[in-house]
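Some structures are shown below for you to check.
Bear in mind these aren't lab numbers, they're just calculated from the coordinates by the rules spelled out. This is a predicted model, so every value here is computed, not measured. Cβ atoms are built from the backbone, for glycine too; each structure is taken alone.
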Structure I
């Protein structure tokens with residue numbers, strides 16, 4: 001008789017070891033590149049520090065940029081998964097996207113995740129290759145999300161631009177919230193990030209109706 005693994009038993013020993021190796025690579029990479037600069041340490045030095053082969057590294061990541069940006073990419077991967085599993089409750093599409101992202105943040109339960117995101121964002125801000133990698137990843141995530149939305153939700157027209165625009169608004173708002181969160185004092189955690197996201201999401205409707213009034217006109221009224 002062939003033994004079957006209990007699906008409720010959690011990850012296997014092999015899966016747990018792989019996850020520990022992945023987490024060690026992420027944590028060590030962020031520490032190493034923060035201390036010495038992204039271009040100041042090689043992939044060989046990273047692998048030596050974690051005591052793994054380059055072959056093992058490439059089983060987990062495609063590049064140095066990929067490992068350093070993994071904390072944020074993990075959040076967006078969870079977001080795409082939330083789009084697949086969540087049932088819309090009759091809210092607007094943008095509200096559905098926002099709730100899915102907040103649920104994804106809530107899934108980032110590793111206690112080191114917030115600090116790793118901040119280190120990653122700070123490195124990306126001063127590393128052109130990481131910025132380019134982030135743009136490419138963002139484009140792939142949006143395309144994957146859009147495909148899921150079109151498959152699961154009923155839109156009137158296949159070429160309706162609004163789902164893509166809603167995703168673009170979500171990404172821009174999230175970027176703004178993260179910029180604010182990264183600069184918060186001390187060690188802000190997931191809750192602080194969720195609070196920043198909610199604050200920015202709440203500002204979106206007003207953004208769409210914000211009047212473009214010349215400053216000279218306002219100054220004239222004051223006089």
Structure II
């Protein structure tokens with residue numbers, strides 16, 4: 001039996017015993033985590049979600065927190081007063097071993113959900129809705145239930161959509177970004193230095209405090 005799960009904006013085809021690298025999770029080595037976003041279950045009678053399969057999950061043991069290969073980001077602007085910038089980055093990753101695939105009953109296991117390091121901890125639950133953050137007087141809530149990221153300087157509907165697709169929906173996530181996180185999102189979403197230039201992290205810290 002195999003499953004197709006989604007985490008960190010990527011999809012993985014896994015089966016019991018597989019070892020894979022995923023975007024950094026909020027867990028320590030030795031912890032057991034549960035991936036609840038299951039797109040497909042394969043076997044004698046394959047099941048395809050719409051888009052997710054309710055009650056299905058993949059459980060895994062965290063082996064270690066690691067870093068990926070070093071990537072070089074180089075930008076050169078051809079202008080009269082030309083500028084160039086070179087940055088190195090190693091993405092933070094989590095190494096996990098798949099231990100079990102559940103076709104149903106994920107909400108009853110009590111195992112910690114596998115969530116990104118920039119998110120708040122949560123217990124595994126396939127049916128219970130996530131708790132809503134307290135209302136903030138300075139910003140409206142987005143339709144999807146997260147924070148209105150368009151409040152941040154320079155963020156319009158298009159950039160907000162990019163952030164949502166990358167799994168960023170709250171001020172708290174952005175406020176927790178460090179230098180490596182900023183470099184990673186700058187590279188992955190092609191923001192061209194906008195995060196630091198517009199001061200999103202500092203703005204997010206203020207908004208997150210209400």
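Work out the source of 7, 27, 30, 22, 11, 3, 1, 0, 0 here, i.e. which of I, II gives that when P(r) over Cα pairs in 10 Å bins from 0, in percent is computed.
Working: I: 7, 27, 30, 22, 11, 3, 1, 0, 0; II: 8, 30, 32, 22, 7, 2, 0.
Computing P(r) over Cα pairs in 10 Å bins from 0, in percent on every structure in I, II gives 7, 27, 30, 22, 11, 3, 1, 0, 0 only for I.
Among I, II, considering only distance in nm of label points 7 Å out along Cα→Cβ at positions 35 and 155, which has the greatest calculated value?
Numbers: I: 4.7; II: 2.7.
Biggest value here belongs to I.
Quick one: helix-only ellipticity at 222 nm (-39500 (n - 2.57) for each DSSP H run of 4 or more, over all residues; to 500) came out at -4500 when computed from one of I, II, so which one is it? Please list the in-between numbers first.
Details: I: -23500; II: -4500.
Structure II accounts for this read-out.
When volume of the Cα convex hull per residue in Å³, for residues 91-162 alone is compared over structures I, II, which one is greatest? Could you put the intermediate results ahead of the total?
On the way: I: 116; II: 156.
Across I, II, volume of the Cα convex hull per residue in Å³, for residues 91-162 alone peaks for II.
When P(r) over Cα pairs in 5 Å bins from 0, in percent, for residues 147-194 alone is calculated, the result is 5, 21, 35, 32, 7, 0; to which of the structures I, II does this value belong? Intermediate values should be presented prior to the final figure.
Numbers: I: 5, 18, 20, 14, 11, 12, 10, 7, 3, 1; II: 5, 21, 35, 32, 7, 0.
Answer by label: II.
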